[in-house]
Structure 1
Amino acid sequence: MAPVPSRGVPTTTHQTAPLRTWAGNLTYRAARVHRPRTVAEVQDVVARSERVKALGSRHCFNDIADTTADHVLLDDLDTGVELAEAADDGTGVLWVPAGMRYGELVGELAATGRALHNLASLPHITVVGATATGTHGSGNRNGSLSTSVAGLELVRSDGEAVVLGADDADLPGAVVHLGALGVVTRVALRFQPTFDVRNTVYVGMTWDRLFADLDAVADAAYSVSVFTDWRTVTSVWVKSRPEDPAVPEDFFGARAATEPTHMLPDTPVENLTEQLGVPGEWHERLPHFRADFTPSKGEELQSEWFVPRRHGRAACEALRGLADRVAPLLQVSEIRTVAADDLWLSPASGGDVMALHFTWLPDQAAVTAVLPEIEAALRPFGARPHWGKLFATDAAGLAGLYPRMTDFRALVRRFDPRGAFRNDYLDRTVAAFD
């Protein structure tokens, strides 16, 4: 863990207007909002603040980034994308500034023939926020976005800026950090050569056929998403690379759509990435939504749980039993798979998982009421909730789901002994300061 030199006497700008989450379901309580231009300014804010948190795109649905004192927005940092290493085979590592969104980064990568291994459904989210919460994308052999992280530059609560490199023993615990370790100012990402993807949407699949061939469906292409309202399977999005088997007309009993298809009924398709099996570069197909369009007005809430893949069918059957409770509150659900990793608080830590995602109507009270029922149905399968979305499991329940939770708490106490990054969310989920 190497220190980063300070860059001079810092100044900072302030604003007092309250900020809200992307969905508008939570108003942050921070007394001050800072837009530092340099890492030295970040250091100054952190060192002086009793409680401080960084904010990214605010595409979260709980209070993970809330604080009562100081918020730090990193959009104006005077850092850019910096190549750290490159190999003859087209792989390498680059440093990305904390405020950068995937939609901005992918253009720079594509222009130089480079790619990330996967992307989330939305390119509008920040790299730092997504990797800090284990946000993922899809694919049996694709790790979450967090698995691309090869290093972090962050400011600890004493104001010191440090770098965790790929060989640092703390890095596997620090990648999915929930904002508990410091304010991340840069993140190092592994890249690979660019590649093409084609997206073919299928309609008409039955639950019986999906359950009979669930593993084969998930393994049929580079990335597969199954959309449902838990009463019917509404569509299956199959994203394949040119070297994958040819896309069939009949996909496990489903037929290929003949026109662009939204995952939500009666919704315009202009904001979706291209479908109908037309090849395009990775960043133009792996997300569901185009970077140059706002995917929605934020009029939604989200939850997601991850279960070991071996329990995928049983977990889906349990959720189908709640269809009458869930469907009236639901816009759509998405079923995906994510490959295993060794990151301490990653939802895929220790084994391959199936991700069960819920996009809810914006009815916070009704959604909150149904969360315990869903978690009770998924509890036998060791379901881990997405850190940035709505869930009910508390610190005691989460500790039993993450074998390295005790180690993570020790890491938090070492990086933040005075509790500057502590908030209600961490007290409720990690209990790092007990």
Structure 2
Amino acid sequence: MMKVAFIVGHFPQLSETFILNQITGLIERGHQVDIYASSPGDTTKVHPAIAKYNLLDRTYYFPQVPENILLRIWKGIGLLLTQGYKEPRRFLDALNFFKYGEPALSLWLLYTIIPQFDRHYDIIHCQFGTQSYRGMSFRTINAPNAQLVTTFRGDDISRFVQEKGEKVYHKLFKTGNLFLANCEFFKRRVVELGCDENQVFVHRSGLDCRRFPFAPRSFPSDGKIRIVTTGRLVEKKGIEYSIRAVAKQALVNPNLEYNIIGDGILKESLQQLIRELNASQFIHLLGWKDEDEIVEILNQSHIFIAPSVTASDGNQDAPVNVLKEAMAMGLPVISTYHGGIPELVEDGVTGFLVPERDAESLAEKLGILVKNPQLWPEMGKAGRAYVEEHYDLNKLNDTLVELYQKTLVSGWQNKNLNVQMSPSVKSITQSSL
């Protein structure tokens, strides 16, 4: 049995089922997983796995590290006064910049120390590169013998790098043991930023296809074609362009219904756009839904749109899970030439790809699918087959365990990690899929 610490941002987070899938997969395989989060997530609507596996009982929350250095020092003094008496030597050690350098001087160690910490971990797994600072500090002050693993997923290797500069992960690349990227596109980016190519592997976000039943799509008896999008209402999801595309196509084919599942900071502006386009009767913002509700909506739909774009701050997507879910259920999809999405969607086979921010092309491809429902079954069948072959959750969770084990065998001092994996595992992690 391995003992694993997951370092995450918000927890629980309904939109991050890919992290839940790894946590529950490890637990089901007999490993111990604890979760260390920077802040609590929204608990008003949570994934059923949270209760099933008692994950909140396994979750611990770090104090937030203020950006402002004066506030950081002031709150750090508060930590010393309220927590330091429990283990004064460890808290003083966390401030020893002669021993630890910048992590102690910046107070990251102080804000990461767990009082009366009595756990042993084999693996510390940072979910997103943005959590690697906390992960490095966690290992230094709490679990110095653990292996440090970091998964890059999108925002952390695009927007965050644009904001902080291309040297932002240099220390991590020198001290981490294993790096994972959820698509080939981001793996190449990690290597370009200075990571040893022998230490980074593609490990995709998997899907349990049993939870997303396949059904061939056919023209509905009531004639109403139902289109759906699932995603946060933020710039990089590009939902403005799908709204414009559906509204444009509705002028030609009025019997359309477009349901958008998700919430976010653009909700009001998107609602205003819908009103301006006189589309309120057939375009609906449904808000957050849990997985069962999403499956039910997808089951009643005919076409899925994921119009991802590169945000103004550089933020990009990998092959998004919602696309995999729709493809697994047999929906033909329309998406964009963006980030890692072309690794998932094959243009003309499982759906269509169009340029980013191109509402005209989205409308054109939507029109093709609306007018040619005979395309739906074959595209849906091809999509299901592709997801089953390349994104099977059980295989990918087995791969994650083997990667952990090989990293432990190699030893964290070995900075030229070259994992000698079995052919089957190697094909999953390194092939272009």
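Each reported figure results from applying straightforward, stated rules to the coordinates on display, with no laboratory input. For clarity, every value in this text was computed on a predicted model and none was experimentally measured. Cβ atoms are built from the backbone, for glycine too; each structure is taken alone.
Computed values, structure above
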| quantity | calculated |
| --- | --- |
| Which entry (1, 2) yields the derived value 0.60 for FRET efficiency 1/(1 + (r/R0)^6) of positions 82 and 306 (r between Cβ atoms, R0 = 35 Å, to 0.05) | 1 |
| Of the structures 1, 2, the one that 3.5 was derived from, the read-out being distance in nm of label points 7 Å out along Cα→Cβ at positions 250 and 338 | 1 |
| Which of 1, 2 leads on distance in nm of label points 7 Å out along Cα→Cβ at positions 202 and 394, largest value | 1 |
| Answer label among 1, 2 for the case where log10 I(q)/I(0) by the Debye sum over Cα atoms at q = 0.23, 0.25 Å⁻¹, for residues 162-209 alone, calculated from the coordinates, equals -0.83, -0.93 | 2 |
| Parent structure of the calculated result 43, 32, 20, given that Cα extents along the principal axes in Å, for residues 218-321 alone is the read-out and 1, 2 the choices | 2 |
| Label whose coordinates, when helix-only ellipticity at 222 nm (-39500 (n - 2.57) for each DSSP H run of 4 or more, over all residues; to 500) is calculated, return -11500 (choices 1, 2) | 2 |
| Origin of the derived value 19.4 (mean projected area of the Cα convex hull in nm²; candidates 1, 2) | 1 |
| If mean projected area of the Cα convex hull in nm², for residues 74-281 alone is computed and equals 13.6, the structure in 1, 2 | 1 |
